[in-house]
Structures are given as C-alpha cells and as structure tokens.
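So, here's a batch of structures to check.
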Structure I
Amino acid sequence: MQREGSGSGEDVTILAIESSCDETAAAVVRNGREVLSNIIASQIDLHTVYGGVVPEIASRKHIEKIDQVIAEALRTADRTLQDMDAVAVTYGPGLVGALLVGVSAAKAISFASGIPLIGVHHIEGHISANYIENKDLEPPFVCLVVSGGHSHLVIVRDYGIYEILGRTRDDAAGEAFDKVARAIGLGYPGGPKIDRVSREGNPDAIKFPRAKVADAVYDFSFSGLKSAVLNYLNSCEMKGIPVCQADVAASFQKAVVDVLVEHSMLAVETCGLHKFAIAGGVASNSALRSALERACTERGIAFYHPSPVMCTDNAAMIGAAAYYEYQSGVRHGYDLNAVPNLKLGENLHSLLDSCG
C-alpha cells in the first residue's frame with residue numbers, strides 16, 4: 001500500500017466492488033456520498049436450502065455474476081471505466097474464496113484501465129454507509145457495527161481512523177439470530193424472520209440472560225444466550241410443554257437488543273460524544289433501531305442509521321469508504337490479496353486515555 005497526493009479538488013468517481021460473502025455487488029459513487037448506481041445480485045435463495053452460506057457455492061456464483069454486475073453498475077450510472085478515478089474492492093474480512101473473486105476483478109480492471117486500486121475493509125464500508133444517507137454526519141462519533149460475523153463498538157475518530165472499544169468474545173449478534181431462528185424452525189436468513197415473528201410475540205414471556213464480560217464493559221457475548229434458548233427448547237420438549245415460537249423469538253430478540261443498547265449508551269456517555277450511528281445487517285432490525293432511537297432521544301444524542309438496503313452488504317458503502325481513502329492518498333499495488341481475518345484498527349488507548 002502506498003500513499004500519494006489525491007490530486008485536485010474536482011469530483012472523484014469510484015467504481016466499487018463487494019463480494020465478501022453471498023452478495024455480488026458493484027456501485028458507482030461520486031465524492032463518497034452520492035450513489036450513481038448500486039447493483040446487488042443476492043444468493044439468499046441459493047443458500048436457504050442449506051440453512052446458511054456455503055462458501056464454495058458462494059465463490060462459484062460470484063464468478064458467474066461479477067462481470068455482469070460491474071457492467072450493469074456502469075450502465076446504470078451512465079459511465080465508463082474511463083470516467084472512473086479509482087476502482088475499490090473489499091479485501092477482507094470475509095470468505096476467502098468470495099473475496100478473491102472481487103479482488104481479482106478489481107486488479108484486472110485497474111491494470112487494464114490504468115486507474116488506481118484501493119482495497120477497503122468490509123467493516124469500514126458498513127460504517128461509511130452512514131455518510132451516504134446522512135449528509136451532515138462527520139467524525140467523531142460512536143458506531144455500533146452488528147452483522148452476521150461482527151459485533152463491534154467503534155469510535156470513529158476521523159475518516160479512516162478507528163478505535164475499537166468492544167467486540168464479541170464468541171458469537172456475533174447476527175450469528176446468534178441465525179442459529180436461534182434455525183432452532184425454532186424459522187430457517188435462514190434468521191435475522192429478518194425473527195424480526196417479523198417477534199412482532200406477534202411477548203418479549204417478556206421468557207427471561208433469557210444478558211451476558212456481561214467482567215473485565216471489558218464494552219465487549220459482547222451471545223453464545224450463552226444462544227445456549228439458554230436451546231436449553232429452554234429442549235426442556236419444553238422433555239416436559240411436553242408447547243413452545244410459542246413468537247414468544248421465544250421476541251424474548252430472545254429483546255435480550256440481544258437490551259445488551260446492544262446498554263453497551264452503546266455507556267460508550268456514548270463515557271466518551272462524551274453526542275453522535276451515535278449503527279451499521280451492519282443487524283442494524284436493519286426494527287426492534288434494535290426503535291430501542292436505540294428512543295435511548296438516544298432520552299439522552300440528547302443525535303442518532304444516525306442507514307436505510308435497510310444500506311445495512312446489508314452492498315458496494316455503495318465500499319465506494320463511500322474508498323473515497324476517503326483516496327483523498328488521504330491510499331493506493332494499493334497488484335499484490336493486494338484477500339485477507340479473510342482482516343482486523344479493523346487497533347485499541348491504541350486505554351478507556352481512560354480515549355474517553356477521558
């Protein structure tokens with residue numbers, strides 16, 4: 001990776017590619033906040049029969065779709081590769097085979113067209129989705145990133161500069177949603193199905209645990225909650241007690257939401273920041289959004305959130321993040337590779353140092 005001057009103050013138009021999991025996506029984004037096109041080819045129907053994403057199948061489908069999706073993104077934006085100032089791509093974290101498809105396509109485009117190549121962190125993309133629909137949002141702010149693979153509390157110090165306050169010690173929130181949904185017979189994908197069924201249930205019907213990590217107040221742990229749900233279901237089966245699917249879903253969802261909201265508000269209050277944002281697939285959960293909006297309003301905190309389509313994996317968010325990388329002079333070489341376990345930032349300061 002190199003850093004060089006970003007050039008003039010003229011408009012910057014970026015072709016962005018995302019293929020970290022089971023969506024093949026491409027977008028054209030101008031100046032980090034204006035989406036000219038955002039094309040997504042989803043594989044949900046393909047993986048539903050297996051109850052989750054099958055990495056080999058995902059990679060093969062990306063290969064089939066990547067050229068079509070990129071061409072459609074350029075056509076919809078009424079742009080050509082010659083109009084692009086850079087090509088950006090997610091290079092981690094994610095499924096290694098899936099990532100490689102996008103990275104290979106981006107490198108080929110960069111080489112053939114001569115435009116700069118910018119690798120983008122997937123979580124940074126999710127955070128940057130907030131810039132697209134919240135034109136007034138600028139760092140610093142606290143962001144909760146919740147998805148199928150990640151649960152992070154992050155201080156966004158500046159564009160591209162992050163400090164992780166907390167993360168999951170085991171299952172991510174989205175992973176817990178998928179596993180519980182499967183256990184109560186809802187199937188895949190679990191998040192949207194639990195969200196929908198929960199509206200018909202009583203969130204206080206079953207008292208599921210809210211885990212705390214003693215030595216890290218911002219960290220999350222959802223494996224115990226998942227086990228508690230499984231134990232409840234097994235106990236009901238052994239005793240011949242009928243299970244109300246909606247009550248289990250609503251009670252589980254409330255346990256997750258309570259923890260996410262509590263930790264988020266603690267971070268905002270302790271760090272003295274008055275802006276809070278959410279990102280990631282689970283950020284589209286209606287109960288979570290309502291609870292966070294209510295908590296922020298009570299505390300006088302500005303609450304930012306992307307629309308549901310911008311919460312799930314897409315390339316527009318990658319283009320938004322890439323713009324600020326481009327402006328800071330980041331350029332990657334053709335040795336850019338997929339990094340499935342790529343980390344976001346580092347905890348550079350202790351809680352006392354970072355939050356005063």
Structure II
Amino acid sequence: MAQEMDLPGQDPVAEETGIGTLRAEGWVYGPPSWLAALNAHWERHHRDLPAARGRSSWRPWERALFALPFGFYASMGLRWVRERLKRERARTDGQASREGSGCPHCGPRCVQDLILNERYPYLFARDVLRPLARRYFRAEYHGLERVPEEGPTLIYMNHAGMAFPWDFLVLGGELILRRGEGFWLRGPGEKVFSRNPIFQYILPHRWLETVGGVEATFLNLEKLFRHKSVMLYAPEGAAGMAKGWHRRYRLQRFHTSFLKLAARYRARLVPAVCLGGEGLHPLSVNVPALARLLGFPFFGISPLVPLLLPFPSLLVWALPTKLRYFLFDPVELPPAEYDRFTEEDWRALAEEFRQDLQRRIDRLLRRPSAPVA
C-alpha cells in the first residue's frame with residue numbers, strides 16, 4: 001500500500017518564500033495575486049542573468065494594480081509606456097536561452113539549455129508550488145515512491161479542468177522536492193501555453209521552459225528520451241483539457257508519440273491518476289467559436305468567466321479543489337516487432353493504454369480510499 005510522506009526540514013511558513021515583495025503566503029488566497037506571484041518570483045531569480053535581460057515581465061507597480069477591478073488594463077498601459085521608453089523587447093526568435101554546446105543527444109539546440117537558471121525548477125517548486133499544494137489544493141500523494149530514480153521514465157496522467165495546468169504542476173513540484181535540488185522533472189507542454197500571444201504577454205517570456213518544460217513536439221519529446229529524463233506527460237493532449245465538466249473522467253484518445261519513443265528507447269511507463277482536477281474550473285463547457293477567436297484549443301464557459309473581464313489576471317487562477325494523486329507500478333510495452341508497426345497498430349496500442357488507465361480511474365472513483373495496486 002502506498003504511503004503518504006512528508007518532506008523533511010522546516011515548515012514552509014517559516015521559510016523564505018523568495019517572491020520579492022510577496023513574502024507572506026497570503027497571496028495564495030488572493031486570486032488576482034497568482035499572476036503577480038509568478039512574475040515576481042521569476043523576476044527575482046532571473047533579473048541578474050545576462051540571458052534573461054530584455055525579457056518582459058510585469059514590474060512591482062504594475063502587478064499591484066492586478067488586485068483592483070479593471071486595474072489590469074491600467075497595468076497594460078503602464079507597461080506599454082515603460083517598454084517604449086526603455087525600448088525593451090521580448091525575444092521571440094524561438095532560439096535556445098543559453099548557448100548550446102553541441103549536445104550529442106540534441107545537437108546545437110539542447111533542451112537542457114532552455115532553463116536559464118538551473119536551480120529555478122526547484123526554487124519554483126519550493127516557493128510557489130508547495131504553498132499552493134499544501135494550503136490551497138490540500139494535495140495528497142499515493143505511490144510516489146514507485147517512480148524510478150532514473151530515466152528514461154514517463155509518467156502519464158489524465159487531464160481535466162479547462163484551466164491552467166495546476167494538476168500537473170503540483171505533482172511535478174512534489175516530485176522535485178522529494179528528489180531534492182538537482183533533480184529535473186521534464187514536462188512537454190501544450191502550445192497553448194508556449195505560443196499563444198495572451199499567455200506570452202501575461203507570463204514571463206518562455207516561462208514554460210524556465211520551470212522545466214518543453215513545447216510538446218515529437219522532436220522535443222525524443223530529445224528528453226535521449227537524455228534519459230524523468231517526464232510528466234498528458235497523453236490526451238489539449239483534448240484532455242477541452243473535454244469539459246460532463247466528460248471530466250472520460251479519457252480522450254491518446255497520442256501515439258510517447259509509445260513510439262518508449263519502444264525505441266526502452267523507457268519505463270508509470271500510470272498516474274489525478275482525482276479532483278476538474279474542480280480547478282468547475283461546471284465548464286467548451287465554446288469552440290470563442291476558442292478560435294482567442295487562439296486557444298478550447299475556451300471554457302462557466303459561472304466564473306464573468307470575473308475575467310474586470311480581473312484578466314485570473315487566467316492563471318483556479319478554485320481550491322482537493323487534488324489526490326495515485327501512481328501505479330511501472331508498466332512495460334508488450335513484446336512486439338515495433339519496427340514493423342503501422343500507424344493503425346500504434347493507435348490500437350495507444351487505445352489499450354487508454355482503456356487500462358480508464359479502468360484505474362473508474363476503480364478509484366468507486367473506491368477512492370482503496371489501496372493502490
């Protein structure tokens with residue numbers, strides 16, 4: 001039976017949070033403060049790095065206006081003036097953040113070079129994710145000890161919520177904290193968070209990469225397998241987030257990429273289930289027309305959406321749902337001649353994995369307190 005573990009060391013309340021002027025953890029309970037906290041924490045740990053210069057993020061006097069109704073729009077005006085006066089430009093050339101070293105796994109543009117500050121994923125997990133997980137999402141973890149110490153290992157988990165992916169970030173942060181500083185958990189992220197102009201504007205430039213992620217492409221995923229990384233992955237892709245409240249625990253079709261690469265690099269696959277993720281943005285219904293207008297793969301309408309007009313910073317906020325995580329023993333791909341597989345064969349194999357994870361979800365929904373087998 002999986003055991004729930006606590007972290008050694010001081011209580012997080014007594015520790016330095018490292019988010020600049022937001023030193024108290026009261027920001028956790030202030031919805032407009034979340035975007036301010038993400039930007040303040042990033043700026044604190046990147047402002048002295050040459051590679052981060054010229055990358056736009058919100059300044060303290062601009063972030064302070066997020067808490068006022070319609071104050072976000074005044075912040076936009078202040079930021080526009082500041083960037084014009086200082087001629088700041090966010091780099092949008094898509095190049096690696098640090099100079100590549102001719103990595104044998106990636107070539108000149110190594111996925112390891114995307115993280116400007118090598119300590120940052122750990123610092124973000126300690127200062128931002130841990131308070132959220134413990135005080136706001138009341139996260140519970142079962143079976144984390146089943147994740148292998150080394151890669152290539154891929155943890156694949158269900159996705160839901162039509163919201164910022166806090167369900168994945170909270171689990172990732174816990175794994176980083178338990179393994180300790182120096183452990184990198186990698187996570188392929190959907191293009192909605194790396195290419196969408198709205199998220200590019202409100203979050204620090206290339207924020208996904210600074211917390212250990214990469215854009216979810218087959219090439220990037222293969223680079224992580226070559227590096228023998230431990231990865232956290234959503235095999236449903238954006239469809240998992242777009243399925244809405246009424247299908248919250250019905251898994252959508254799995255991508256085949258992770259299975260093709262797992263077969264090629266003999267990776268271990270760890271099934272994982274998150275219960276409660278749909279509560280991040282409850283009662284939401286996808287509206288494809290609005291999604292196309294905003295350049296999102298989905299746009300969820302719910303009773304919370306009217307709050308976005310006076311408080312656009314709530315795009316990264318979520319309700320205080322209880323997140324429960326269950327991780328199972330690693331599974332292996334069945335013996336087969338994978339080099340002869342057709343696309344139809346890969347889709348059939350992906351469907352087997354989808355059905356297996358669906359059965360685990362259904363079993364947990366019937367008996368959420370049952371031992372994880």
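All of the numbers you see were taken from the coordinates with simple rules; none came from a lab. If you're wondering where the values come from, they're calculated on a predicted model, not measured in any experiment. Cβ atoms are built from the backbone, for glycine too; each structure is taken alone.
If helix-only ellipticity at 222 nm (-39500 (n - 2.57) for each DSSP H run of 4 or more, over all residues; to 500) is calculated from each of I, II, which structure is the one that comes out at -9500?
Computed on structure II.
Which of I, II yields 16.4, 51 for Rg and Dmax of the Cα atoms in Å, for residues 44-115 alone, as computed?
Working: I: 14.0, 42; II: 16.4, 51.
Only structure II yields this read-out.
Give the label, chosen from I, II, of the structure having the highest value of FRET efficiency 1/(1 + (r/R0)^6) of positions 36 and 252 (r between Cβ atoms, R0 = 35 Å, to 0.05). Mind showing how you got there, number by number?
Numbers: I: 0.30; II: 0.55.
By FRET efficiency 1/(1 + (r/R0)^6) of positions 36 and 252 (r between Cβ atoms, R0 = 35 Å, to 0.05), the leading structure of I, II is II.
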When I, II are compared on distance in nm of label points 7 Å out along Cα→Cβ at positions 164 and 180, the highest value belongs to II
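Ranked by distance in nm of label points 7 Å out along Cα→Cβ at positions 196 and 292, which of I, II sits at the highest value? If you can, show how the numbers build up before the last one.
On the way: I: 2.3; II: 1.7.
Top value of distance in nm of label points 7 Å out along Cα→Cβ at positions 196 and 292, among I, II, belongs to structure I.
The value 26 for relative contact order in percent (Cα under 8 Å, 6 or more apart) was derived from one model only; which of I, II is it? Write down the numbers at each step before the final one.
On the way: I: 26; II: 22.
It must be structure I, since only it matches.
Looking at structures I, II, which one was FRET efficiency 1/(1 + (r/R0)^6) of positions 260 and 332 (r between Cβ atoms, R0 = 35 Å, to 0.05) calculated from, given that it came out as 0.55?
Details: I: 0.55; II: 1.00.
Source structure: I.
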